[in-house]
Structure P
């Protein structure tokens, strides 16, 4: 893998799904955007709508001021004092402008401008006389909100370094799976500032994130072998003594790196929206994640995608798989998992996945979905949203005709027949013949799990053909 690029930009900015509003006298590096309006359609696909008037004009009463450029997950302005940084990170939901002025003093406006530019806060403003603006309140950006609890604990330094160092060594003692981490920490004596051991499996860059991973692993490993899988809340309660402590994507990844198992497989009731396996490294906040080394995959909640920064990717292409079990089977095929970036995103793609795919626009896209109306629609919907072609594989009329059709109630069957008939005329061209066949068959569908014997042995060759056709 190539060397890591320092301070990678976020894949998804806070302006995603919004529209720029032209206001006068905005500071350099800052843009005004419309307020987000989140909606969900009948297929549970999430959309970010831009508010408009009846004439389709953007004419907002309020706007958000955000950075107009890619930013690092966490890089505070160098002029910000520790006291003021703590004030910023203490923002729970919103903080009103008079409170901000009282916290930051006479230099409040310039400090806020610096915080917006570095991707720390979003400043909500009232629009005045169409092109002016008046500050109203701020919220932390997604990436700063994910890091706030850990950063505050680090800045406040509640425990003496030598006591905390000794506490973590005690937690790891007697657990064979943490013997190497114990040795690494023992060789890294505490000073005035605690240092993360070089070579730690957590791949964390912040002490608090490292500490959380160690404490959680100290509870998780001894709990293995019990009949009931430990829940995410129980793990937080027993390791951090707080069931409400948030399992942020950064904490999840450091813990997963340490135990060598995806978070959603290690604990019960984990909120996973995206699974990835293949030759790609990135940052989840301030933790390095390796989608090739994670066994069997890298797991992230949908909100975690906002905290990602691209590092490097050596994949031949991106392979999207509709169903969870099929994704697991594909990850077991080295010819695919070692060369293609395999992704499972729970059916209809989230905005986060769509933006992630846009950022990898140099790679060809292939997809294997169910041979039914929604399987076709999922691929077409995503191709339209990202503005790139997607090559379907193993989704042929011949496979459909010989495949096992799943049971559907009559009402749903008729809806799927009508959808297939529509897609036969308006859907992705490569799948219109399949859509026509499904419509003629009355809307019946064939799930990809029933086609393993026919498809899995030939899948590496099918993807090789996609790679050759796109690279040629």
Structure Q
């Protein structure tokens, strides 16, 4: 292997940091050709690598790589994007030749754990987008940077600096601990406000709302021993797997949107449809979910924890020096959506409250990782699963195991559990923040959550009308 490309995942983030630093401070006038030369010199690349560097800058801008060494107005195009276009996961030419001849020995060969194999043909990998689950495993597995996910921050900079545009940060439940052991959620909120965000909202709050909805759905739909209910609506990898490859089982899937989509829809309904919502998580698949035709416009941009960490470094924000702007927005149940089994636990707490004398008891089966999800679905078809609430998560450990986390799964799981226990609100049913939001939407009685047309329309995947 050529060491100038070795461990390129880290170098790719350094390229992004250099781009953000210049864009944030307006000190390079959009001269990306100069940035290519700076990166080449700083990180030991060669003249022959300029096209490769340029394409990674394009991906960091949220644009498609095009194989050109020179830039032509791409920076201005990126700053004016209202949304980053698909595909999110893209191939960058010019590096596979350095990665060894025997494909079976390379990182990318078995990186995809389902049928959308990334495999070598001619000069590099082929991504079969019709099969791709957008899990991001191939991106994190390619140490040479031949496969990359587009980054969506450069357009956000312009919005953050525009005093007439309100931009909200909606953060996934797995964010706790991602930026340092002693960094509180309140300090992350302070950092985001310092950047220009109007506020930071816990998406776990919207997980609480969806938990109540799914609990009532379970109670309505699971009436005998052969009935079952599939979730988690929060994981687009799981949703894509079932929808694309198990259409008969998809009929049993919760019709709810994910907490991410719910956060965007509800905030735009209550505040102003012109606000912008940026979702922050460890998940590459969330970038693709936000661009689904059924969900277009609900979430404007998606950032990952790894990207946000580089942004903080680029613009010299030191979290430990910031005030702790703490808010208790979500319950224990909503916060543990971040790890495997969290959805099942949360829904069960509400089912036990609304239907304590059910004849058919809530019995869950939870699984994580694409291979194990597929095996569970196969067993479900064959009648081998003795459960009526099926929870699937595409990443090992759940969202805490996403491809763009900053800490290890075990540590993240521990911190998520502790953060959940710190909440003054035990279950979604006790979350007065969630109840208040539903009342603002016109729902005065929680037992009518499935009957209220407005709320039902906001929280389901296919809306009857797109406003």
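Bear in mind these aren't lab numbers, they're just calculated from the coordinates by the rules spelled out. Computed from a prediction, not measured in an experiment: that's the story for all the values here. Cβ atoms are built from the backbone, for glycine too; each structure is taken alone.
Supply the structure label, taken from P, Q, corresponding to Rg and Dmax of the Cα atoms in Å with the calculated value 24.7, 74. It was calculated from structure P. Which of P, Q yields 11 for relative contact order in percent (Cα under 8 Å, 6 or more apart), as computed? Label of the source structure: P. Which structure, out of P, Q, was distance in nm of label points 7 Å out along Cα→Cβ at positions 181 and 325 calculated from, if the result is 2.7? Answer by label: Q. Structures P, Q were shown, and distance in nm of label points 7 Å out along Cα→Cβ at positions 341 and 445 at 2.7 was computed from P. Sorting P, Q by FRET efficiency 1/(1 + (r/R0)^6) of positions 317 and 453 (r between Cβ atoms, R0 = 30 Å, to 0.05) from high to low puts P first, with the largest value.
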